[in-house]
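Okay, got some structures for you below.
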Structure P
């Protein structure tokens, strides 16, 4: 027991503490911004972040996912608050949504996540990266109007408009954002290896605070405006609303909104878990039914304490992975830091410029949509690349759920068009005391066979020999190749000797 505790303490000090701090710095403005966009009190967003970091992370078995208020729910939350006409009624809808998620988890319906094609998930990640970058550029420049992309930038090159555009941009924010990005890039270079014990986001935010002091005393265009700094009221929790439990069965709209919120939160969570598991360098798989139960309990607590609903969030999870997290203690750390910071040092948080935080998110967005990702997807063939690109374009044109849904339909269309049949046979024998298994892939094997194939591979015992024969296949989907590739990594740890016949090694190498 002592040895286990010491091991996790070392992991926390070396990796998860810094990652938790990084996610905290990303989550803080997101919690405030999502609450504001949802038409909810500011404290509701912060409470949701704390509950996601502490309650959900403790119950969940996901090592890297981080939960909190989600931008994808803002429109639904805002319309529900208006329709119900009372924030206390809306909190009852959040409790119903959480109970619905717990029920889905108990019924083991989380397996639907296994049916999302890999190209769609990677397209979703890339689209979120692009959205992150586009939303952070105006903050990095200190642009003080809401029309940066619709008219501000488009009119930049019109005669006489350059000066007008410059009037709405803050040179101070631009300098802070540029130096913050430069610091983040330098911290990744080999000659700064000795400085990596200092979390890069902490260094960025500290530098931003120093420059905010400098620009606070500047005059004219170089002055940093109050709207360009984080703003947390000192008495933020003084007017918390709690649900009116006596009205739980008084409103049909209440139950309708609760089920819809629960369903949307469930889909966003499953998408996020699938995406974050793909980013995990240690190939760990999150048990999705337990995750749904954790999310449901978290949302029930949110409703009881006056917070807006939460989901697992790709932005926070990606920032967590990017910061080098190893266990779920990084998510717990971020939740505790949110609580301590808001309660103890709101005056320090109010010194952080949004430009510094935008630089952290710009780097996270870039890591989600690197040019290397596009090259790798192109190398997998035109169908995978087309599905990947269409998912990105549709998400950017509509929203995340519509984009992923259409991506799934397109994937199904390709399967029907080619008349795919997902088949395989398993033969088990014992040769000289060693258990051997043969998995023969027949005809066309698609992502629809992912669940059963994963289960079959997981049931292969240790210290055995496994042969996967694809020599009779006309087509093996990329998702199946990815499963085989992931199993190759696990087989070494389980002392399984793996042979593959008739499976394109070039494609498996590309997956790595």
Structure Q
């Protein structure tokens, strides 16, 4: 796309006319900038409700594809100073293709890197604009580069995790801002109340926004994993593509990120979906569900995401991977003890032995349990599919309090079972539940959204009533709890409260 320098003549005239009056603000010049961009054959959306929640001034798109963003400041405003602001740092960190302008000077950034600068002129003390003779061609070249830019598709798990994290971080900020500007009867307030009543009583607004953003990010990712070609992948289609092995996430995602998603947030969620649609998912998923050397690719992806998303969240939630040799030793030891001390000659493969990881995280322990049981079927692989459907999935369970590792656990075990040749039945779910392990009470909900959360918690509560034979995992202790409910203190009877960690 080539930007015609002639389009800048009427634009400059409009800017000069407004500025000469002496009462113009940065908002006064937005129509002229919008007309300039749209004269190139694209759409420049300027939505005040989005802007007040943290969106750039213009989203530039062509059809359903976002080209880039423009942030405009008042004429005469130093862009050097604006570059130092937290707002611009956030935009540069999250948005791939961005222009910063004060209507006369233009700066173009790609993936946060300053690529080009150009200036149409400068303001004088008598409220006039002194034009730069070479500026027209330079700005036209910059606009051509901006409008022609195509985000490079990602082809490695690390790069995708980092770019997903940057967008999810900004989505979290938008949700906090939208919550603060919403009335108490608004949908975000109702959803926060539902999570507090049925899952985490002391959930803060910031933690809610964190859960919300990661649900969107991993919901989109899990949906895209079922559509690895990325063809026609959109946020609207994601809810239908989510694995049926996780019915709760399907309902939740469709409610918070489906067709009715708040427009103040939707524009950036669509950007995240566009990133996934352009990614080489076949290359990214090449080793998912497998182990390469001693590294779990799914967990490594999750850790990379959190490190880029917010290192403080990673530290607070205790998201650190248990080394595979440790997990393997514990699982093999349990199998040995069942055989030698508990009259279970089949060990973990015993049909009547219920197994629970109460702080399952990304399900590393359950992954290893399934692998250990699979080895017992060496030479009898033809029996595996019926065994998984009739025996295995009915007795392996995991509880998790945090949404992101919960989604990852479902994805990870689903990929493992597919790799072993298991064919999931239409209505079959995995036994990973989003629940507070320390809460035994059954929930009763009034709203549909709260009902989904309570149904998940109540299904987990039924499992807690069963005779669990094996409880395994890695629920370490910390002086700072990520689950500081009354029960976590009274039940554990210790000054150190439990922190939920991934396996």
Exercise for the section: Consider the structures P, Q: one of them gives 0.95 for FRET efficiency 1/(1 + (r/R0)^6) of positions 357 and 389 (r between Cβ atoms, R0 = 35 Å, to 0.05) as calculated from the coordinates. Say which. Expected result: Q
Fill in the blank from the handout: Note: mean projected area of the Cα convex hull in nm² at 28.6, derived from one of structures P, Q, originates from structure P
Handout entry: Read-out distance in nm of label points 7 Å out along Cα→Cβ at positions 237 and 325, computed value 4.6, structure in P, Q
Key = Q
Completion exercise
From the coordinates of one of P, Q, helix-only ellipticity at 222 nm (-39500 (n - 2.57) for each DSSP H run of 4 or more, over all residues; to 500) came out at -19000; that one is structure P
Practice task
Given a value of 13 for relative contact order in percent (Cα under 8 Å, 6 or more apart), point me to the structure among P, Q it was derived from.
Solution key: Q
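Every number in this text was worked out from the coordinates using simple rules, so none of it is lab data. Quantities reported herein were computed from a predicted structural model and do not represent experimental measurements. Cβ atoms are built from the backbone, for glycine too; each structure is taken alone.
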